[in-house]
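Peer 1: In the part that follows, the structures are each spelled out as structure tokens.
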Structure I
Amino acid sequence: MRRKIVAGNWKMNTTVAEGVDLAKSLVAKIKEVPSDVNLIIAPPFTHLVSVAQVISGSKIALSAQNCADEIKGAYTGEVSVSMLKSAGCAYTILGHSERREYYGETSSKLVKKIKLALNEGVMPIFCVGEKLEERNAGKHFVIIGAQLSEVLFELTPEEMAHVVIAYEPVWAIGTGVTATSEQAQEIHAFIRKEIAGRFGDSIANDTSILYGGSCKPSNAKELFACKDIDGGLIGGAALKADDFIAIAQSY
């Protein structure tokens, strides 16, 4: 049975002190969240150890926003999966549109990262999504299908069973524009069908697929009511404890 997940991607925001305060606020409000909703927060690398201490013993899990594509070595500025795990991370976000666009992350590199994460017992939250021009050209299914096949289809069924997928319409991130619930459900259903075609219905039905495009308290309930939407990967609203908790309460 797939899990309900609300994950907060803090991106490059907050100082360590601010991040600790935000984590404390979330812990204080955790009792307001339904018991079957899994909360995940993804602070910047610099915050991980401090935030891990704050959320220790709570139902909030820790995620990184990225990881290196090598195990260890002379890779200045990189952070390995084993380092993330030792800092307390149970998850890492991989393939986010900002990583693909600004830092040139390729499908082959993402395959390496996902396999390294899985080998360390860290669960990937793998992002897929299309740009505005791709959607307007009617290519969104082709683009997302390629992102799935070039990365996730390289995994074994056993590996795929430990991956969370996040659909992020790039045209709706940080723009204030949100996909309609019908648009979001259509893509989520397509993703689940693609996973079923490669790995079978059992794995597809157990895979959590999150919506990652300007999800906020005002629209979360409608989005989460869709058959194939299992939660959200939250950006800006994750930086406000009340908003993040309100989104989780939308279930």
Structure II
Amino acid sequence: MAVQMADHFLIPDWPVPAGVKSAITLRSGGCSSAPFDSNNLAMHVEDCQADVQSNRNNLVETLALPTQPLWLDQCHGTDLVYVPDYLQEPQQPATADGSYSDQADTVCAILTADCLPVLFCNQSATQVAAAHAGWRGLCAGILRKTVATFKHSPDQVMAYLGPAIGPQVFEVGAEVLQAFLQTAQNKDHKQAVDKAFTPVTGIAGKYRADLYALARAELIACGVTHIYGGNYCTYTDQQRFYSYRRESKTGRNASLIWLSGQA
């Protein structure tokens, strides 16, 4: 789970080492107007740019971030960027669906409104990463590629599954099930994938998909066993989370992770 800080942030409850910091924004506490009310952090959703920048500045101040996060132009792919390199030679925007850093005071960030944000660190607190895992990116291997950025073995990597659309409401077609089965890494992974899809009663070819279960199966297949979170539903929890499936014109929550440089 996570601990709610005031009304505007969640602090993930996972046993990270000292020096690793993480947070997840809620939709309250900002200045954006409906339908982006109120703490929208995304520039690409037709919200007032000045309001979004104000929300981003407030985020830095409230969480005492060392700098503005590296905001990504996410495209449901599998590319990742190394944050320190990008900050040295900035380009706007950074087109990728994940970021990682082994340098203190650089902030990885993912924006979501139903897709699954996954935060990573290693047990020695020398690297962090964040990945945007909607079903397309998850199926295509974004989490595998993120784990591969770590210099340590996967059993030393920790992952936190942030707020995403829940398994009771996320309906997909049979082609999504087949895509995941085709990209499964081994027999056990394929069996876990199959269990993550439940047929919708009375509707042929429709399934309810469990993004959390699919992410856990993917991470376990990669050798990651320290997996936490996965307890929310952005679609049904309208007070705290944005949801693209619930209301297509909406804002985005942010999931952040960084090395503080302090043991």
Structure III
Amino acid sequence: MHSVIVTGASSGIGRATAVRFGRDGAAVLAVGREPRALNEVCAAVDAEGGRAVPCVADVTTADAPDAIVRAALDAFGGLSAVVNAAGIIASGTIESTADDPWDQMVDINLRAPFRLMRAAVPALIASRGAIVNVSSVTGLRAFPGVLAYCVSKAGLDQLTRCAALELAPKGVRVNAVNPGVVVTNLHRRSGMPEDNYAAFLERSKDTHPLGRAGNADEIAELIAFLASDRAGWITGETISIDGGRHLTCAR
């Protein structure tokens, strides 16, 4: 059975990804900080034909990576894929970003994926498995006003490429997906007011050549493909799934 760890599984792209794996009959360790939300997503995975186990954890704590991997191995007997979908966003320029928000952004968006990847490598080598990191168009292109977020995602992209080279001889593939604006609660959780968020989504019709923001299910479909044997000759890629936004100049 395909067995997968999905972080950030309680909402957004992480939740959609966990449910998408359920449709493939996969076993999913759903990792997040909110027990009620995790129980709901596990029920959704089970309803799709998969098997899900909740894992309440803060991915930034020192013991989280080993505990998460151990929970997957105890529950499923093996591990074939890791999806790093947990992440945060916040506004801030080079002048306004203080040390603490910078550290938090890098801790959650870059350091936590690195540490979980490191902990999972022995199990993934045994299964010749895959890692998929959820990055962003901001990892590939520069945008003003979200400095720390851009840097954290650019770091995640380089981590993806470096790890792919190191792990390829051991049969483990590592890729990233780079979404544009996707309708989730990510921006709301950052403190963006509803009126501003509505205007942000409306502007996305202009900033994305295909004329709309994306949805989490679209990203989950690509993640599921990259984590599967169907993508068996793809590694080290940072794949744009952004309605063409990465092709545009600043506007």
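Any read-out appearing in this document is the output of simple, stated calculations on the displayed coordinates, not a laboratory observation. This structure is a prediction, so every number in the text was calculated from the model and none was measured. Cβ atoms are built from the backbone, for glycine too; each structure is taken alone.
Peer 1: One of I, II, III was used to compute distance in nm of label points 7 Å out along Cα→Cβ at positions 145 and 233, and the result was 3.1. Which label is that?
Peer 2: Matching structure: II.
Peer 1: For relative contact order in percent (Cα under 8 Å, 6 or more apart), the calculated result is 22, so let me know which of I, II, III that is.
Peer 2: Answer for the origin of the read-out: I.
Peer 1: State the single structure among I, II, III that was used to calculate helix-only ellipticity at 222 nm (-39500 (n - 2.57) for each DSSP H run of 4 or more, over all residues; to 500), giving -12500.
Peer 2: The value was obtained from structure I.
Peer 1: Comparing distance in nm of label points 7 Å out along Cα→Cβ at positions 81 and 129 across structures I, II, III, which is largest?
Peer 2: By distance in nm of label points 7 Å out along Cα→Cβ at positions 81 and 129, the leading structure of I, II, III is I.
Peer 1: For the read-out volume of the Cα convex hull per residue in Å³, for residues 153-240 alone, a value of 88 was computed from one structure; give its label from I, II, III.
Peer 2: Structure II accounts for this read-out.
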